[in-house]
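J.: Got some structures for you, see below.
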Structure P
Amino acid sequence: MTAQPGWQGRLEHICIAGQASAAMEELAEARLIEGVGIEGDRYATGKGYYSGNPHADRQVTLIEIETLEGLERDHGLSLAPHESRRNLTTRGVPLNHLVGKHFRVGDVLLYGGRLNVPCAYLDKLLNRPLYKPLLNRSGLNCRIIEGGTIRRGDVIRPADEPDRRATTPAP
């Protein structure tokens, strides 16, 4: 018998861009490909801003809707989910605590590889001072361990039995 998870969240938004700097497109569902990324996304096809510096933990990126709400509340900065340049927007998910852990979005298994670090590129792209307010809350970079289709509204929860293939550090 498995213990009940201490949290359960929800997938609010799914966004991809076909290439670097292109506007993010919001989807109702998306196919996550194990070891590659989100079908059609710039990083899955090698056309992203950071594609020249690939990393296994950059297959899908997540950000908390609570962070976006906090930017507005605490800093007067509006940042819509698609503007964050993250693929998945969550609600009720402790992303900073998922580094080094496995969790599920619907039936897809992800591994929280490392915290996302904000960059000046986003400031330049959106012409807003987001770098400092997003420090330590810019989201989570993940590896796709078991692919599949995700949909808006899917439950996000800790994985019951993690896949040990992802426990070795990425190159």
Structure Q
Amino acid sequence: MEVLFNLLIAYFCYVQKQTYTLTEATRKLEQYCAYQERCHQEVRQKLKSMHMIPEAIDAIIVHLLKHNFLNEERFAKAFVNGKFRIKKWGKYRLASELKKKGISKYNLNQAFKEISELEYIETFNILAQKKMASLSDANSRNKKKKFIDYLLYRGWESHMVYEKANDLIC
């Protein structure tokens, strides 16, 4: 019974701290990056969770960059396009999230060039109209607060939000 118990403990320790060779980890990260765009921070975190040593992490990241599996400008563009078009985030929220991921200001600006000013304003107006239609509060002050809080949370510029709130809510 004791031998079986020790074997189970050894197995669980092995499963929890599985190690990878440099080649295995590189292949695994190539698949990880090919599945969807990743930033350096996500890749580094994944490698740390795989219990890779710092020298191996650096070597794998260099390999991924060299073979174009990892590209932060491409990641920033994909992130901005996705979050803007699907979640309807404004530029402040997009910039904040990308800064948390360690994306440079240059890559951030390149990503924002993907959104036309006309599309940006049109999306804002549609989102504001939908939110306004969904609010059923009789008190105009509460309605205005909910409207403003919703749009500011999504990262839209405050001057746009307050101007739209004043236009739609008396």
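J.: With mean projected area of the Cα convex hull in nm² computed per structure, which member of P, Q shows the largest figure?
T.: The maximum falls on structure Q.
J.: Identify the structure, out of P, Q, from whose coordinates distance in nm of label points 7 Å out along Cα→Cβ at positions 85 and 101 was calculated to give 2.7.
T.: P
J.: Can you spot which of P, Q the value 18.6 was calculated from, given it is mean count of other Cβ atoms within 10 Å over residues 53-60?
T.: P
J.: Shifting gears a bit: Of the structures labelled P, Q, one was used to calculate distance in nm of label points 7 Å out along Cα→Cβ at positions 37 and 69, giving 1.9. Name it.
T.: Structure Q accounts for this read-out.
J.: The value 0.40 for FRET efficiency 1/(1 + (r/R0)^6) of positions 29 and 157 (r between Cβ atoms, R0 = 35 Å, to 0.05) was derived from one model only; which of P, Q is it?
T.: Traced to structure Q.
J.: Same structure again: One of P, Q was used to calculate helix-only ellipticity at 222 nm (-39500 (n - 2.57) for each DSSP H run of 4 or more, over all residues; to 500), giving -24000; which?
T.: This figure was derived from Q.
J.: Check the numbers for relative contact order in percent (Cα under 8 Å, 6 or more apart) across P, Q and tell me which is largest.
T.: When relative contact order in percent (Cα under 8 Å, 6 or more apart) is calculated for P, Q, structure P comes out on top.
Rule-based calculations on the coordinates, nothing more; no lab input. Keep in mind the model is a prediction, meaning the values are calculated, not measured. Cβ atoms are built from the backbone, for glycine too; each structure is taken alone.
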